[in-house]
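Undergrad: The structures considered in this document are given below.
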Structure 1
Amino acid sequence: MMAMATNALQARYQLAQAVARRAGDKALEMFRQRDRLVIESKGLQDMVSAADRDTELLIRAEVAARFAGDGFLGEEGGLERPDARFLWVIDPIDGTACFVNGMHAWCLSIGVLCDGRPVMGVVYDPNSGEMFHALEGQGAFVNAVPLKASGAAALSEGVLGVGFSHRVPVSAFLPFLDRTLSSGGMFIRNGSGALMLAYVAAGRLIGYYEPHINAWDCMAGIVLVREAGGTVNDFLAGDGLLQGNPIIAAGSGLYATLVATIGPAQAGTPGPHANGLAFSG
């Protein structure tokens, strides 16, 4: 039974990387011709284009052709077969605002849950040709190079990634930035949570915090950071899969400091998917 489960995961892992590259390269072609795209608004600072929809349709079609019983949760296509053992969580273009405005901070993100647990993550950046990928128990990689989360122990020892959406009051977020800067830290926001989580796994960023993020933006990144030896909060607590939650990710030596800097009201509470507050690598 264990060998069967391992083989099933490996087959999906290989497919996830292959389809991410094909779909991402198709999105890159559309990026280069973005003046032809029709852009729609889904809300404040929330856009969608035909590139998002077409890319997700390509991924769903290729996965369904190979694994017809698998489920999907996508930013554009919603939820399909939620009770399936394997659930693919897809953001076809994370960083649409960057995409439509000609900036390179966008990527494709594919996470896979098995029996409700995040076990696989692929984040593909077509602009750089970097494929970040991880499978539970096998480590994390960018292309063929192993990844390792930062060993920083203080916020002053590197750059922190942050994200923000207007689903959260500005007043709830500013104290965290104040405490970060006051402790000697620095932060960036590049417009793609999935890409910044991949950078945490790679040790390029010492951590990442966003007070509310959707599952399709972070599911792949959770696996990447965990497999790179970092620590991630229990994003799936409550109904995080469908309603979103805060995301907190960092190298294991910095995680507790980051949580303390955020404060308990914004960091959220532990859930049933982890022993304590966090998933560790």
Structure 2
Amino acid sequence: MNIEKIGVIGAGQMGNGIAHVCALAGRSVKLSDVSRDSLEAALATIDGNLARQVGSGRISEDDRTAALKRITTVETLESLADSDLVIESAVEDEDVKRRILIDLCPHLKAETIVATNTSSISITRLAAITDRPGRFMGIHFMNPVPVMELVELIRGIATEDDIFNLVRTFIGELGKTVAIAEDFPAFMVNRILLPMINEAIYTLYEGVGTVEAIDTAMRLGANHPMGPLQLADFIGLDTCLSIMQVLYEGLADTKYRPCPLLVKYVEAGWLGRKVGRGFYDYRGEHPVPTR
């Protein structure tokens, strides 16, 4: 079996990035979302990101044109029926993902592989509600997908060896580097990264430092490309909270307790860059710390 036709569910930041790299690698892509506005915004984002790659000399203008032609937008899961691989990339909410997977599978051919781009949720648990747990696995792309080189691959307890190996080869053909993680809460990258971000929020919550001081300290003191609070805004504070809740509930260790200040920001709807306000206010010419 060759993986040539890709379905991507969810046209948000992760979904449009996955569609971008798959199309650039010569695959036919159907990008699905219930919102036509989201699909149009995704195509505009992909076009812009491809243009930046042309400008930097990474790809040619012909590559850009060909990649855009390989992407089709659809609004129903039935439209993904002929896919060789479908990657679910909806919000990091298990109930939402379960509903999508339950609705999706009856429309697919028997040999279609189904994957989730979850950054924290149990692959085995999601696989169990599908009709093909042996052909289900986790493919966790990093954000932003066109830029980041790593992809975490996670097999559920039922994932078949040949399926895992086929997907591993496919990810290599996208030009990505594979890291294999076991199916434990938040896998590897977020198991390490999110507690650091959560601790930075506790540092702010307890008054040890300001937003600007904490981010400056970690950029210059630990040589991080961006501070942890800036990074939290980039990821999305709702996503950060969801991952911390998965860690806290899945590992039953108080060291993973989400910071109350993170909870408060999410309750306020201050979710980071995507809404214009989080630990920084992005509505002006330059980001301004909110605390």
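Laboratory data are not the source of any read-out in this text; all were calculated from the coordinates shown. Please read these numbers as outputs of a predicted model, since none were measured by experiment. Cβ atoms are built from the backbone, for glycine too; each structure is taken alone.
Undergrad: When distance in nm of label points 7 Å out along Cα→Cβ at positions 21 and 213 is calculated, the result is 3.8; to which of the structures 1, 2 does this value belong? Could the numbers behind the result be given before it?
TA: Working: 1: 2.6; 2: 3.8.
Label of the source structure: 2.
Undergrad: Match the computed value 1.4 of distance in nm of label points 7 Å out along Cα→Cβ at positions 53 and 117 to one of the structures 1, 2, and report its label. Each step should come with its number before you reach the end.
TA: Values: 1: 3.8; 2: 1.4.
Of the options listed, only 2 reproduces it.
Undergrad: From which structure (1, 2) was P(r) over Cα pairs in 10 Å bins from 0, in percent calculated, if the value obtained is 6, 27, 34, 24, 8, 1? Walk me through the numbers before you get to the answer.
TA: Numbers: 1: 7, 32, 37, 20, 4, 0; 2: 6, 27, 34, 24, 8, 1.
Among 1, 2, the structure yielding 6, 27, 34, 24, 8, 1 for P(r) over Cα pairs in 10 Å bins from 0, in percent is 2.
Undergrad: Let me ask another. Ranked on distance in nm of label points 7 Å out along Cα→Cβ at positions 229 and 253, which label among 1, 2 comes first with the largest value? Let's see the in-between values first.
TA: Working: 1: 0.9; 2: 2.7.
Across 1, 2, distance in nm of label points 7 Å out along Cα→Cβ at positions 229 and 253 peaks for 2.
Undergrad: From 1, 2, which structure was helix-only ellipticity at 222 nm (-39500 (n - 2.57) for each DSSP H run of 4 or more, over all residues; to 500) = -14000 calculated on? Display every interim value, and only then the final one.
TA: Details: 1: -11500; 2: -14000.
Only one of 1, 2 returns -14000 for helix-only ellipticity at 222 nm (-39500 (n - 2.57) for each DSSP H run of 4 or more, over all residues; to 500), namely 2.
Undergrad: Output the label of whichever structure in 1, 2 has the greatest value of distance in nm of label points 7 Å out along Cα→Cβ at positions 133 and 261. Please list the in-between numbers first.
TA: Working: 1: 3.3; 2: 4.2.
Comparing 1, 2, the top value of distance in nm of label points 7 Å out along Cα→Cβ at positions 133 and 261 belongs to 2.
Undergrad: If you work out mean count of other Cβ atoms within 10 Å over residues 205-212 for 1, 2, which one comes out largest? It would help to have the intermediate numbers written out before the result.
TA: Values: 1: 26.8; 2: 14.0.
Greatest value across 1, 2: structure 1.
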